[in-house]
Structure I
Amino acid sequence: MQVADEQTSIRVSKRILHLLQSMKTYSKESYDEVIWNLIEPHLELNEKTKRSIEESRKEIEKGNYYTLEEIEEKYGLK
């Protein structure tokens, strides 16, 4: 987890506060940590997805792909 030098306050509804409280994995875990744990997987996914898209584009440029028609014919789906 990254720790920011500066801190701020945000307003959340009581419903969200209770949900955040229920997501704490240990009693002294900060809300910053809880929120980070919710956000972090999406950041990784986005970076992984971007890399995957870039790799796929390079493969397509090289001609390394199959058309839908080729797949349907290969697997007898037509």
Structure II
Amino acid sequence: MEIAFVLVKCQVAHEMEVMRDILKIDGVKEAHGTYGMYDIFIKVQGPTHKDVSDVITKKLRKINNVISTTTLSIIPEQGK
């Protein structure tokens, strides 16, 4: 199983709308609002790296009012 964490910047005042759309996407396991430079922190999980990549590039980035995403890929050998 592949996992990535994604940091999302949204248009001001559209965070909840974006969060609702994110939570509808298959492969999104968690999404949390955050303070600071990024507005939403997401956990994406899928059977392959390509599946995770497709969720990010073909779904998350196309949501209205998403300005940018930063993806943090997991190094399986260095975690639990």
Practice task
Identify which of structures I, II gives the largest calculated value of volume of the Cα convex hull per residue in Å³.
Solution key: I
Handout entry: At a computed 14.0 (mean count of other Cβ atoms within 10 Å over residues 11-18), which of I, II
Key = II
Problem - Structure from which -20500 was derived, helix-only ellipticity at 222 nm (-39500 (n - 2.57) for each DSSP H run of 4 or more, over all residues; to 500), options I, II - result: I
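Read-outs throughout are calculated quantities, based only on the coordinates presented, and are distinct from any laboratory measurement. Values in this document were obtained by computation on a predicted structure and should not be read as measured data. Cβ atoms are built from the backbone, for glycine too; each structure is taken alone.
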